[in-house]
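No lab work stands behind these numbers, since they all come straight from the coordinates. None of the values given here were measured: they were computed from a predicted structure. Cβ atoms are built from the backbone, for glycine too; each structure is taken alone.
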Structure 1
Amino acid sequence: MSATEVKLEFDPKDMPFRRLGSSGLRVPVFSLGGWLTLGATVVGDPVKDIIKTAFDAGINMFDTAEAYAAGKSELEMGRVIRELGLRRTDLVITTKLFWGLRKGPNDSGLSRKHIVEGTKESLERLGLDYVDVIFAHRPDHTVPMEEIVRAFNFVIEKGWAFYWATSEWSAREIEEAHHIASKLNLIAPIAEQCQHNMFHRERPEKEYHALYKKYGLGTTAWSSLASGLLTGKYNDGIPKGSRFDANSEFFKETVKKLQEPEGQEKLRKVRELTKLAEEELNTTVSALALAWVAKNPNTSTVILGASSPEQVTQNLKALEVIPKLTPEVLEKIEKILGNAPEDAPSYGRPLLDRFGRI
C-alpha cells in the first residue's frame, strides 16, 4: 500500500509496547485476535468497527489463523485493512498454520508441503505480501522436527514472514526446535502462543520457566478471560448471545463442567475476584484478569477477543489496572486462586539469594 492510499495514521496513544520474545519486533501489550469472532459470529461492517476501534486505541497487532472460520477470518481481516487504508508497515499481522481448509492428506499439519502452500494461501486470503509472524498452530508428531524448522526457515527467506513461532507446543518440542535450528544454523521460533489465565497456569508459568531464561521466549497469551468465565457473566447461568451460547457445541463440555464441583468452585473464585476488583481497585473483574496476565514479565502481548467495539474499549481498561497490581494485591489474588504452580523441588538444599543464578 503506497503512502497516498493511507487513510488512517497510527497513533500508539498510551499503549505500552514490548519485544516479542527474543526478537527486536515490538508489539502492543494488548492485541486483537479473530478466534470465534471475526469472520464467524461477526462479519461485514462490524468487523471494520472492531478493528478500527482497536487501531484508534493503539492496537496495531492483529492475530488470525487459516482455520479461524475456515479462512473467513483472514478474508475479513484483509478486507478491513484495505478498506480502512491502514499502512502495512504500521501493522503487526500474525497468522497460524496447521488445520487446513480441505480434507486431503497433505492439506493440514506441518509438512514442508503444507507449511509452504498453506502460507501462500493465507497470504492470498489476507491480500498481503507477507505476515510479520507465522505460527505453527499445533505440534505435528508425524513430521520430523528438522523438516518443520527448515520449512519455516524457507518461508522467512522467501520474505513471506519475518519470524516464526509456536502455539500450544510443549517445552520439549520448543527445545527440540531450538536445538535443530542451532545445529543447522537456521532460524528458531521466537514466541509461543499459549493459553494463560487465572485458571490455566501450569504450562505458561512452570513448564516454560526454563525456556524464558534460556531463549528469551515470550508469549502471546490467548483466552486470558478463560473464554469469558473471568468476566463474571456466567456466574448465574449462560446468558443469551454470550460466547458459550453462540458457540454452544464447541463449549458443550466446558458448560457441563461448570455444573460440577470444580466448576462451581471456579465460579466462587470469580465472585471473590469480582469483589476485590470492584471494592479495592475500582475496576471490573475482566480488567483485573487481563491485567494479571499482562503483568507477567514473560507475556509479550495479551490477545483480546471482541464481538463488538464496546468490548475492545472495556477490555483496554486493563491498562489502568496493571500499575495497581502491587505485591500486596497480587498476594490477595493468589490467596483467592490457590492454584500457583509449585516450584521445582530443592531436595532440602537452601534457596539461593535473589542475586543467585537459578
Structure 2
Amino acid sequence: MSTINYSDVEKQFETLQVLNTDGEIVNKDAVPDLSDEQLTELMRRMVYTRIWDQRAISLNRQGRLGFYAPVAGQEASMLASQFALEKEDWLLPSYRDIPQLVFHGLPLTKAFLYSRGHFVGGQIPDDVHALMPQIIIAAQCTQAAGVALGLKKRGKKNIALTYFGDGATSQGDFYEGINYAGAYNVPAVFISQNNHFAISVPVEKQTKAKTLAQKAIAAGINGIQVDGMDPLAVYAATKTARENAVAGEGPTLIETLTYRYGPHTMAGDDPTRYRTEELDNEWELKDPLIRFRKYLEGKNLWSKDEEEKTVEQAKEDIKAAIKEADQTPKQKVTDLINIMNEQLPNNLREQLEEYREKESK
C-alpha cells in the first residue's frame, strides 16, 4: 500500500517570479511579450490605483463612501492579471476587486455608487462583460464555472476569470467551482489572491496544504503559484492560463502571493491585532510599485514627471467621479421595489403604493 508524499506534490508548485525586489529580471524565459507602451500603461494603472485607494480610504473616513476594501499592496496581482484579458472576456470580481472592474470598462462613478450601496452602482453597462462584485465568500467560483460553460456551449473564444482571497479556498463553493470547471473542461481562470490572512486568520490555520495552487490537483486542472507582487509574473501566468483555456486545455487555478497593506475593510478591522510590524515591514520591501518602477526606470520608460502626471490624472478623475456620484438622485424605496421584478407580486404592489404615499409628503 502506497501513500502520497506531499513534499513531492509541493515541489511541483515552485513560485513563478520574473522580477526580484530590485526590479531585476531573474527569469528570462518567463518574461512576457509586452511592448514598451503596454509596460508603461500597466505601471500607470498601478500608480493610478494606489492614489485611488488612498483617496477612497479618506472619503470613507469622511462618511462620503460606504463599504470599502483597501487594495494597496495587491496592485500587481489585480491589475496585471486583468491586463491579460480581452474585452470580451468575463470578469467575476470579489468586493475588493473594483479596480479590475473599472479597467474592464465600469465607469468610476458607478464604482463609487456601488460603495454607497446605490442601485445605479450595480447597473453594469451592456458592453462590460462582468458580474457585480460578490460579497458572499467564494460564491463567484461556482458562478465563474457556469459562465465559462456558457461561453463553451456558445463556441466563444473567451474566458471567465474570477478573483477571491485565500480565505475563500476554505469554502465549499471554491471546491465545487473548480471541480465543476474541471469536469466540464470549461474556459475558466480562478485567481486566489493569497494575502495570507483572509479577514484575520493566517493561511497556515486555514489549510494544511503548503500552497493553495496544489488544490488544483484534486480537481484535475492546471495550477500555478506566482509572486503576486511581481506584475510581469502575474501577467505571464494569466496570459498562459487564458491561452490554454481558449485552446480547450481546461481551466487554471492561479495562486498569487501578495499582501494587503491596509485593513481587510474599513468597517472596523484592525490588522495590528493579527499582524506584526516586522511582517508589515518585510512585505513593504516587496511593494509592487517600487519593484516595477525600478524595472521601467532601468529601461527609460518611467520618470518622476510621468508619475506625477498619473497622480494628478487620478486625483482629477476621482474628484469628477465623486461629484457625479453626489449629483445622482438619491435612491428611494420605490426605486428598489420597481427594479426587483418585471411584474410585481401583490405584496410588493401594496408596499409600492404605501411608500409612494410616504415619499410624496
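When distance in nm of label points 7 Å out along Cα→Cβ at positions 47 and 319 is calculated for each of the structures 1, 2, the largest result comes from 1.
Could you figure out which one of 1, 2 the value 15.8 for mean count of other Cβ atoms within 10 Å over residues 295-302 was computed from? Answer by label: 2. Computing helix-only ellipticity at 222 nm (-39500 (n - 2.57) for each DSSP H run of 4 or more, over all residues; to 500) across structures 1, 2 gives -13500 for structure 2.
Can you rank 1, 2 by volume of the Cα convex hull per residue in Å³ and just name the one with the largest value? Show your work: numbers first, answer last.
On the way: 1: 158; 2: 174.
Comparing 1, 2, the top value of volume of the Cα convex hull per residue in Å³ belongs to 2.
A value of 1.0 was computed for distance in nm of label points 7 Å out along Cα→Cβ at positions 39 and 167; which of 1, 2 is the source structure? Working through the options, I get structure 1. Given 23 as the derived value for relative contact order in percent (Cα under 8 Å, 6 or more apart), which of the supplied structures 1, 2 does it correspond to? Value 23 for relative contact order in percent (Cα under 8 Å, 6 or more apart) corresponds to 2 out of 1, 2. Among the shown structures 1, 2, from which was the value 0.6 of distance in nm of label points 7 Å out along Cα→Cβ at positions 31 and 63 calculated? Of the structures listed, the value fits 1.
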